[in-house]
Each structure stands twice: as structure tokens, then as C-alpha cells.
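Please treat every number below as a calculation from the coordinates, not as lab data. It should be emphasised that the depicted structure is a prediction, and the values quoted were computed from it without experimental measurement. Cβ atoms are built from the backbone, for glycine too; each structure is taken alone.
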Structure 1
Amino acid sequence: MSDLQEYLRYLVTLTAVLDPFLAIPIFIGVTATRGDEARRHLAGVVTVTVFLVLAGAAIFGESLLNALGASLPAFRVGGGLVLLLMALAMLNAKVGEMRQTRAEAEELEAGEVSGVVPLAVPLLAGPGAISTTIIAAQTGGLVHRVGLLVCIGLVAVALWSLLRIAHRVGERISTTGLNIATRLLGLILAAIAIETMADGLKGLFAVLA
């Protein structure tokens, strides 16, 4: 697979994992009583947080795996399973407890948290996005990681742009429309998750290669 294909796949996967369409209703709920300036500020803080978390995963992910003694094939299987569980929830147009537990949702609804947590982490930059980034970072050196950081930056800019106009999007697109977009991303993510698990299983069991 060429470098361009690899980066394109990572872009698509990361976009599907983050699923900004799923975050729009939650962002609208968190900022319902806030002014435009506060909404823009929160959108910026959430986006920067997501970028920093994923950039950290790209830079330090390999060291973390080595420290834990986990092999890349095993991590692929585990990461693929996480993505598959997220994809199944997305196909049902649900957040899923892999992204946000019921207790976290209740805290958010009650206004007991700022919105950065759990909106940025773990709803957006959660286990799925982190594992996807760590897996992608293992296939190359410094230049490759810089390429991944560029991809993360592009997705972060798209996320920031969408969150800034979340209330206008919510007024123009129905819940059904947002759910359809989420289901389409879920279908893409399910295919990528199964392929990731298959690659990991081939690495663990040579007879499958």
C-alpha cells in the first residue's frame, strides 16, 4: 500500500472514529445556555484537546507498547475489537458505552462537567481514536509520524469548523439526517475494524497468513 493510500485510510478511519456528527447534538446540549463567544471558545478548547491527545498517541504510542510488553499484532486485534464495538453502536445511531458511560452522560446533562471532559475525552479522542493512531504510527519512522500529525491536524480543523457551526447545523439538519451520517461512518468503520483484526490475527498466527 502506497504512503498516500495509507494516509488516506488513516484520515477516513480517524474521521469515522471521531464521528463529529455524533458530537453535534451533545455539543449543542452542553452549550445551549451559553453565548456565541463561549461556544466558540469551547469548540476551540475541545479541538485542541483532541489534537494534543492524538498527537501524543502518535509520538509516544510505540514507547507505551514497549513498556507494556504488548506486541503490535496483539494490539491490532484489541484495537480492531474496540473499533468494531464502536461501529456497532454507530450503526444503531447510539453513542455507545465505549465512548461515554451512562454516568458520564448524566454528569454532562447535569452541567457538572465543563464539556471538555467527557466531550473531548473520551467521547471524541477516546480508546478507538487513540488505538487507531498508535497502530498507524507503528509502520514508519519520524517522517511518517509527521505525516500522521498533519492528518490529525486536518481532521482537527474539520472538527473545529463543524463544532463552531453546530447550532446552525442542528437547526438545518434533522436528528434523522445526523443519524444517517453516523450510520454510514459506522459501516465504514466496521469494515476497517474487521480488516485491522484480520491483520493482527495474521501476525499472531502465521498459519493464517
Structure 2
Amino acid sequence: MTKPDPKDRLRWVHDAKTVDELTERYDAWAEDYEEDLTMYGGKRMTNIMSDLVQRHINPGTGTILDAGAGTGKLGDLIIPFGHNDLIGIDISENMLKLARKKGTYKHLEKMILGEDLNFETNTFSHFVATVVFREIHIPSKAFDELIRVTKPGGLGIFVICDIINGASPYIDKQNALEKEGKWKLIEASDPFAGGDLKHGGGVYGSFVYQIT
């Protein structure tokens, strides 16, 4: 598969129309992924997530599921602060191969958010997800499975994409889950710009929920 120029690769991935196409594009991007994000400001989101984890999750409080772990960028940032009990899942096997080489995650497995996760109920103490929630790729029902595999009292920390005028199908689902008593909002950011819109950036929001 031919990749576009580095500055256009984020847009190229975001423009994938199917899960298979998304997987193929992430697989093709894997070797250059971290270098490209560093060059074009994409590390900002990982830094935001790292800050949220450090502020809300005490080290040593249990296993964290990194949903959409990619090459393990978030683990690189939070493990030095004692968050070293990490399990990661991702849609791209090539991304996971690179994460495995780092040796920082206890287990990494290919799974698709929005489908049933291959974990028992209440497996994890917390879950995190860095900018994987884009409606065209991951349905909002993915939250149901992430809640299922997280223990009551644990936290869900994530960033969502494509907020338009303060609204998103994800936010609708988040609010519905709170009304159902599945989780409780702890913190939410105002919508913020996440990079150059021309090259695949958008309007994002970060959230922290406690599973109930």
C-alpha cells in the first residue's frame, strides 16, 4: 500500500471508510507512525492523556487497559510514573508488533473496539483510550464493552474526536450511560482544537468517568 506524504497521513487514516481499510492503513503507517506524529504535533494528545492518568490514577491501583494502544506511546509516558501494569489492545497488528518490542506492556492483543472484547467482566481497574473514538470508525456502543470489562469504582479516561458545535454522538451516548447509572462524570474539558484541520486535525474533548 502506498502511503501519502507524512503531513497527510493522519488525514489519510481518518478518511478510511471501513474497518478493514482502517486496519490496512494503520498497518502501513506503523513503522513511521511515531516519527510522523512527533514531526507534526501529534504527540499533544498523548501528553494530554498522560497528564490525566497521572492526576486521576494512583500508581499501583491495578491493571489499566489501554484501548487503542498503537505503538505504546501512552505507556512510554506513564510507566516511568509507576503505571506499569498495562494491557493493550489495538486494531493494527503491525502497531502492536512495535509496541511488543518495547517490552513495556504485560500483554498486547489485536481487538476491535465496537465488537465484543475478549476479556472477562470486571477484568481491569481502569481503561484509557487516546484519540481512538471517531464515529466513522468506532461506534459509541464500544463504551458498553469498556465499562463491562472495568471494575466498579475504576476510571475511564479518554479523548473523543469530531465534536461539532459542542455535540457528538459519543457525548449523547456518554450522557445516556450516566443516566442509566453505568458511570459518573468526574471531569470534562471544553472542546479544543487538535492540530491542523487541513492535515487531519479536528475538535476534541477529554473525559474522565468513574465506573459505577
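Which of 1, 2 yields 1.75 for Cα Rg over 2.2 N^0.38 Å, for residues 137-176 alone, as computed? It was calculated from structure 1. Of the structures labelled 1, 2, which one yields 21.1 when mean count of other Cβ atoms within 10 Å over residues 81-88 is computed from its coordinates? Among 1, 2, the structure yielding 21.1 for mean count of other Cβ atoms within 10 Å over residues 81-88 is 1. Tell me which structure, out of 1, 2, gives 45 once relative contact order in percent (Cα under 8 Å, 6 or more apart) is calculated. Source structure: 1. In this comparison of 1, 2, the computed figure 0.98 for Rg/Rh (Cα atoms, Kirkwood Rh) is attributed to 1. Out of 1, 2, which structure matches -9500 when helix-only ellipticity at 222 nm (-39500 (n - 2.57) for each DSSP H run of 4 or more, over all residues; to 500) is calculated? Considering all the candidates, the number was obtained from 2.
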